[in-house]
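What follows are several structures.
Values in this text are rule-based calculations from the coordinates and carry no lab data. Model, not experiment: these values are computed from the prediction. Cβ atoms are built from the backbone, for glycine too; each structure is taken alone.
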Structure I
Amino acid sequence: MKKLAFVLSLCLASVKLMAQDPWIVKADKIDSKGYYGVTVANGMIGIVSSPEPLRVKDVVLNGAFDTYGRGRVSNILKTFDFANMDLEVDGKKVTKNDISSYQQSLDMRNAIFSTSFDYQGKVSVKSSMMALRHLPHSMMIDIEITAQKTCEITPYSLMSAPDILRDVKNTFHLIDRPHAQIPLLTSVAKSPTGKHTLAASNSFIFEEPRGTEPKVIHEEWDYGLHRLKFTKKLEAGQTYRFSVVGSTISTEQNVDPLNEAERLTIYAALEKHDRLLARHKAAWDELWQSDIQIEGDDEAQRATHFALYHLYSFCREGQAYSLSPMGLSGLGYNGHVFWDTEVWMFPPILLLHPEMAKSLLEYRFQRMEAARNNAKVHGYKGVMFPWESDDKGQESTPVWALTGPFQHHITADVGWAFWKYYQVTKDKEWLKTRGYPMLKEVADFWVSRAEKGADNKYHIINVVCADEWAENVDDNAYTNGMAKEVLEFAIDAADELHIDANPMWEEVMKNLVILKDANGVTMEHATYKGEIIKQADVNLLSYPMHQVSTPEDIKRDLHYYEAKMSPDGPAMSWAILSILYARLGEAEKAHELMVKSYQPNEVPPFKVLAETAGGDNPYFATGAGGFLQTIINGFGGLEIEENGVEQIKSIRLPKQWKSLTIKGVGVHKKTYTVNNK
């Protein structure tokens, strides 16, 4: 009997494991005090979950900025909370204190956030929310209510304005047609300084035939909140389903946001639920054609899909918006664009979805005039990109941070990303119209920025390092290395187009110093004395750059600076060390650092990635980009070179992994595999 019981327990455990969907991230211990929400987004709107049932924390609108709050600089804008709901059962409002079996989950495969709970033995409720992938300004919420006993339900769709918006105006319209009735709950307001007008609108979608749907009632409580409601009697055992669709837009995207928000909501309402859901899922199916599959390590697979899900959610093709370090998960870093995009998030996006990476580059290209003016006012030629870039491409770093005037490596980072895109795509027309014009201006900047010293070498004086704790120093290794790299890329781009390159590009590139100490270790900067550093700097010269390339030199720098890395630094530094160890054949050490690049930074209840261990910011997309590079460029061995994407064949996997497959790479959607032999 004991043997039979043991066999049965194994079978039950096996069934339980088989029942767990690796695409689902679940939370069933939802504590309001220790809750870090997960985001559903479509590259335009980001909706952040809340611990309160049927509510959301934030709705962020990409590309829309105004001056308010932190640092007297532009901030990305919250838009209307148009995805909130309330529910009354038998006349009593449902609250978190009255519910049981409360669960939330994210379906990464389909980008759907679901909430379920029971209420006092009367109803079971499930809501499923999505930022519709095929409709960039629209969302949908599906509601399913099952009566456990006969009762009366009153669902509410809410529309409220965040405190930052002013001059709020609320309206209600009923579009009544023979084949459809569309109630429109609409709000419009001004951004803090009046720079933008923002609008949102939503509506119910009912499954009943026209003429039999519930009667909708509009209620306005105050200038900041109004709502739609209906009442329905349910018999015991009856399940009732309906949906809410909504849209939000601003004058950043459309000159007439009020009417456009209503048009988009009407469009979604008349598309109907099934068609909206099918098209949303189809769009995500297409995204997941580029995927990473790890056999033998369920935890690494979950973390990989979670990181991919967020990067895919935070950007989209066919636009000119970039990525903030926190993506669309909130207002972190004011929504500004840093080097985090080009060096950390851009590489995995480029390899898996070049068409999305192109949008990130278009953001920079369309803001070249602002970068040209920035160079001019600082006494330089070419383009000088701001450390923190806003919607206009202006310097938006708060004045107390010296990174704004002095962290100049960002300009080389932008040029580096432009050339990498060409190497992957070989799009010569793009190179002619976008890539080379950018690389030329970037190269001209570095020629004007570098200074020839008494040693007949070139030096870059007075910068903030990639290691931001080192301020106003000379000859930072990362800055000089990336400048050398991008000067060479500008020469290569000119050669591709049969254009004569400026001879000064090669002159500066060949003679720009990268300093070494007496032991042959690359010095972080001219006066570096072994201080603890905030984040990776010198080691980036070995990856993604090739300025330090021999195994001996890579190891020397790696061992030295690993010991100097602050435990309080951002997640992505450990990713670089992981990649270098993987490429040196030390798979277990690489795996240890790969885990260190994300696991200590996960916060409850969904394991959302914070910037630092113990941090409490929204989802740190920069860290996700670094982590994904440990998989793709470390253990996967993928490299972007002159001939496009190549694979290092000598890479070994961690011992617990059976195989690693990277699907849908580059414009030809190739598959690369590494097996553990």
Structure II
Amino acid sequence: MTAGSFPGTAGRVGMPLDGKGLLDVLGVAAVVVDARGRIVLWSPQAEALFGFRAEEALGQYVARLIVGDDHREEAMRLFGEVLAAGTTWAGTFPVRHKDGSTRQVEFRNMRLTDDLGGLYALGIAADHSVVERVEAELALSDRLVSQSPIGLAVFDTALRFVLVNPALERINGIPAALHTGRRISDMLPGIDAPGMEEVLRTVLASGEPLLDHSTMGRTPADPDRDHVWSASFYRLEGGEGRVLGVAASVIDVTERHRADAEADRSRRRLALIADASARVGTTLEVERTADELASVVVPALADIAAVDVLDSVLSLRRPGAPDEGPALFRALAVKAAGRTEALPAADPPGSVAMYGADRLVTRCVHTGLPVLVERVGPEDLPRIARSPEAAEMLARAGVHSYLAVPLIARGEVLGALDLKRDRNALPFDGDDVLLATELAARAAVSIDNARWYQSVRNSAVTLQRSLLPGAPPARAGLEVAARYQPAQASSEVGGDWYDVIPLPDDKTALVVGDVMGSGIDAAATMGRLRTATCAFADLDLSPAQVLRHLDRITEGLEHYIATCLFAVHDPARERCRIANAGHLPPVRVPVDGPAELVRLSTGVPLGVGGGTFRTARVPFRPGDRLVLYTDGLIETRDEAIDERLALLVGLLDEARGPLEETCDLLLKALRRPGAPDDVALLIARSTG
């Protein structure tokens, strides 16, 4: 089949043909009449149209057979004109059916001449109502195709254009006449023509329609902008299943695609903000918060992210108005999506670097405004990179877009979030600036909280350590090792303490206590209790008496409560006298026996008031060990206290080495990462 020879397709729209051609649908009849008006040929369709069989019609005068009396004269006149003048007459004429009814028949009459010069009249006839129906359907089909806002095309079996409607002309920007006989790849190089033709072949071969197939590209109608089209394809078949080609409908869905893409982008941005809300600021640690921010934006927003803060911010020095000059930055976090040379080009976390006013990140913190370079050129890299070598690394990595947004909390610029793209082909745009600014603002509050918390916590730890004793003093008949560890989780330091107090007659007081609460106030209360404990111990009072005095003092300390274990080692009597104020029991490790908890009468915590404290006498022979500790060593949220105490006793049963090693062993085995409480540990061994 050649281009343009696509028979019968237009007339078949909307008509179930069941393998019939157009003439079959019309039921076209052929009648030949000689010069005298007698019927000499009579087709089978004529029998169906007029009701007379051939043997009834042949040889009869046509005017007498099928024309009524009222119209016979007009019929004879028209017959004479056709034969005499050789003109063709076409029109509708009433005829008489065999059943006696009169019907309107569409005629096409013309003169025929045989080889002997004889004249005949050929009448081509069809039922007028059928002709009207077919004409209406053809007109409707033509209107549907020509006036449809949907682009329509018909391809032959060689995938060449046969028909293109005006809508597709407008979509492609090419006249219909130029389409005919050519393939998609010849006409539209700006789209995926090979892919489209493969789809056409599949539909042509399988007969299965393909609906809503999306394709993107550019056409001569709009050569500077990408469009998206939704196309549907179905195979065309003629009589007896003969494959004629493929029809296609095309709709431009560019705006819908953009709206869907923008909606999807908005959903992803909201999801990213929600993710950042859940993942950024989980602790009160500046470095970890910065790392969380960088992890959230890579790769969802950027391929490389760095979080840098002004060094003056971390040291809590007021930077003043940062509007000019160089700035000193401390790198907190760097993240990259996969391996890239852009990663080592960034400042490593923990490093400090001075950047001049020409640097874009410096401009960002000076102005407190985002800095966007949509398309990075060679002239931009020196203002982005930390050094000429780093600029070369960024160029090799393919960094093509840059964005820096300030970290602002409570009106103060803390630093900047530095973003780059090398793998993501799209440049940063205005929407990315808004998203990055939102993420940076949320993270900046967490960083600000963390830096102030760390400052307060560092002050509390410093105070706490300053109030604790130094290395335990050497005592006659006693070896001592001690440890203090502040809380590891993001909570304030507590008020745990230990003490080793020399007493007359080579005696030694061993003290471990825990002020309930946290922060500087708890540390200060601990210092006051430790001072009071030293003063009362020096009076040579019994442990129970010391605790009673401490209880009265604690009652006046602004509702603070503390637990305390007070023991006095007497080497001459080889014993310890011990009193307990609400504290966990000590562990005694005999030199020749298993470790055991020391069962004591446990008084109320200090500060409750009205409690009774009792002194117990515990054997403490040469080689024996006594272990005092605070609850931060053994308490956890998911294990019973009895199980943890049993674990402590078991560890001490096996740890018979030097006391310093035993301290380290207990802290390593029992102390959980991120422990929420501080711990004081004191181990004493009698040397005889």
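Things worth noting here:
- Per distance in nm of label points 7 Å out along Cα→Cβ at positions 112 and 624, the highest-valued of structures I, II: II
- Read-out relative contact order in percent (Cα under 8 Å, 6 or more apart), computed value 7, structure in I, II: II
- Among I, II, which structure scores highest (criterion: percent of Cα pairs over 43 Å apart): II
- Distance in nm of label points 7 Å out along Cα→Cβ at positions 248 and 360 - highest-scoring structure of I, II: II
- For the set I, II, ranking by mean count of other Cβ atoms within 10 Å over residues 408-415 places I highest.
- Comparing distance in nm of label points 7 Å out along Cα→Cβ at positions 544 and 600 across structures I, II, the highest figure comes from I.
- Label whose coordinates, when distance in nm of label points 7 Å out along Cα→Cβ at positions 128 and 264 is calculated, return 6.0 (choices I, II): II
- Entry that produces 13.3 once distance in nm of label points 7 Å out along Cα→Cβ at positions 64 and 584 is calculated, selected from I, II: II
- Test item: Cα extents along the principal axes in Å, for residues 384-647 alone calculated as 82, 43, 35, pick one of I, II: II
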